[in-house]
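Please treat every number below as a calculation from the coordinates, not as lab data. Every value quoted in this text rests on a predicted model; they were computed, and no experiment measured them. Cβ atoms are built from the backbone, for glycine too; each structure is taken alone.
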Structure P
Amino acid sequence: MVRSRDPLIIEKVLGLLSYIYGNAIIERLKGMDIEIDYNKLTGRIRHVYINGELAFTSRASDGYLLPTSAGIKYVDNEVIINDEAVKYVSKGMSVIVKSVLDVKNSAPGSEVVIKDSKGTPIALGRLLLSLDEIKSLKRGIAVKVRKVLKFEKT
């Protein structure tokens, strides 16, 4: 594994992040210290560090860059859930359609930050349904939780 600040590799990573999370992420990362861990033999990106913190990690199956708990502040994709569902999601349970209040900047299959109604990040997960499908269904799973974040209760 090699850690690099090579501008060509950083440009490649920014292009990938822009494709996955939208062009706004490039503006947020402008002027920040970005380092990339990649496999020297295959050239495959493994980790993205922003200002020394691990912000994104690569999914082994497809190379998709997933945000870590430090990387969620750079991502706009979010699902807002009601306060009743927070206790279940914070235990790692999936988000059901009845508990979704809003979906922002996300399409089915994309990685999202699950937030409560106050905007506090609760978990990271994969959106399974579109907002129209969520509104039309009475039951089912809307988001599969991947990682629960540690947060302070207010």
Structure Q
Amino acid sequence: MSYKIASYVSLIFFAMIGVLFFSSSFYLPASGQTIGPEYFPRLLSIILIIFCIISFITTTKKKDVKVEFANPRYIIFTVLLSIVFIGLWHMFGLFYVFAFVYMAILFYFYNQDKHSLKKAFKYIVIALGMAIFLYVLFERLLNFTIR
């Protein structure tokens, strides 16, 4: 596949996600504070769109090369697991639980070294820490419940 075509397609895709997040942030509950629950998604979506535009411009200046996917099973597995994660989150509303499981599975799957119980425990601890960080950030600091 062409590097430029792959870059353009992915940049347009992520810019559209940024626009979608930005527009959906207007439906989040507003607070009387300057920085409320709607602030963080808007900021991230604007940054994402800006970086997509910058990358689009720099890609036009680069030389086109052929890109080979070394291991497409990683891409396919990640896409399928992401669909399952979003579906389960939508059906049951347990974002933090499913985010923890999602991250732990991805950490374990992407590990190139020999799998061991010690490494699996390490990935579970890291995924748990990230899920707790997300909980504290959204539920406690931004007072926003992810459903």
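So semi-axes √(5λ) of the Cα gyration tensor in Å, for residues 23-110 alone, computed for just one structure, reads 30, 26, 10; which one of P, Q is that?
Values: P: 29, 16, 12; Q: 30, 26, 10.
Source structure: Q.
Cα extents along the principal axes in Å was computed and gave 49, 43, 24; which structure, P, Q, did it come from?
On the way: P: 49, 32, 26; Q: 49, 43, 24.
This figure was derived from Q.
Identify which of structures P, Q gives the largest calculated value of mean count of other Cβ atoms within 10 Å over residues 79-86.
Result for mean count of other Cβ atoms within 10 Å over residues 79-86 over P, Q: largest is P.
A value of -23500 was computed for helix-only ellipticity at 222 nm (-39500 (n - 2.57) for each DSSP H run of 4 or more, over all residues; to 500); which of P, Q is the source structure?
Details: P: -6000; Q: -23500.
Structure Q accounts for this read-out.
Given that relative contact order in percent (Cα under 8 Å, 6 or more apart), derived from a single structure, equals 16, which label among P, Q identifies that structure? Please list the in-between numbers first.
Numbers: P: 16; Q: 24.
The read-out was computed on structure P.
From P, Q, which structure was distance in nm of label points 7 Å out along Cα→Cβ at positions 47 and 71 = 2.9 calculated on?
Working: P: 1.2; Q: 2.9.
Derived from the structure labelled Q.
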